[in-house]
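What follows are several structures.
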Structure 1
Amino acid sequence: METMFGDIKTIGAGITMGLGALGPALSIGILAAKAMESIGRNPEAAGAIRQNMILAIAFAEAIAIYALVVAFLIIFVA
């Protein structure tokens with residue numbers, strides 16, 4: 001019986017990480033594409049655009065880290 005719950009926990013953790021990494025991956029890609037487009041249109045503002053892009057990427061990446069923590073909680077605590 002324990003192996004069945006172990007398998008379910010592993011699948012749940014995998015789904016959590018898969019879905020939890022999908023959102024930040026898409027948002028980081030869109031962020032970088034739009035930042036490069038903005039720099040191409042206004043090269044003088046490259047410094048401010050780059051700074052804001054890096055800050056936004058850090059916030060988006062934090063969501064993936066939260067998903068990793070939840071996946072570890074599913075595996076080791078539940």
Structure 2
Amino acid sequence: MVNHKRTIEKIKSESVSITFTEVESLLEWLGYKKLNKGKTSGSRVKFIKENKPIYLHKPHPQKNLLKYQVKEIKNNLRGEI
């Protein structure tokens with residue numbers, strides 16, 4: 001829970017020092033299921049909960065998400081965090 005609390009604070013402050021792994025862990029903790037289409041999905045990952053999808057691209061070669069991705073996550077999780 002402590003790590004999730006830290007991740008939530010990073011999202012709320014729109015920090016760019018947040019990794020895909022941190023967000024992935026938070027979304028799974030919040031009850032989102034990770035879906036991708038196997039080898040053909042590339043870096044695009046879909047998380048879904050109660051027919052509410054969140055799409056993310058795994059950043060590469062860097063590990064941190066970009067500013068616009070953090071804003072999208074913040075908007076998508078409004079009311080949940």
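Some notes on this structure:
- Per distance in nm of label points 7 Å out along Cα→Cβ at positions 20 and 60, the highest-valued of structures 1, 2: 1
- Looking across 1, 2, the calculation of Kirkwood radius over Cα pairs in Å that yields 12.8 traces back to 2.
- Answer label among 1, 2 for the case where helix-only ellipticity at 222 nm (-39500 (n - 2.57) for each DSSP H run of 4 or more, over all residues; to 500), calculated from the coordinates, equals -33500: 1
- Which of 1, 2 leads on mean count of other Cβ atoms within 10 Å over residues 4-11, largest value: 2
- Taking relative contact order in percent (Cα under 8 Å, 6 or more apart) as the criterion, the largest value within structures 1, 2 is that of 1.
- Identity of the structure behind 2.2 (criterion: distance in nm of label points 7 Å out along Cα→Cβ at positions 12 and 68, calculated), options 1, 2: 1
Every number here is computed from the coordinates shown, using simple stated rules; none is lab data. No experiment lies behind these values; they were computed from the predicted model shown. Cβ atoms are built from the backbone, for glycine too; each structure is taken alone.
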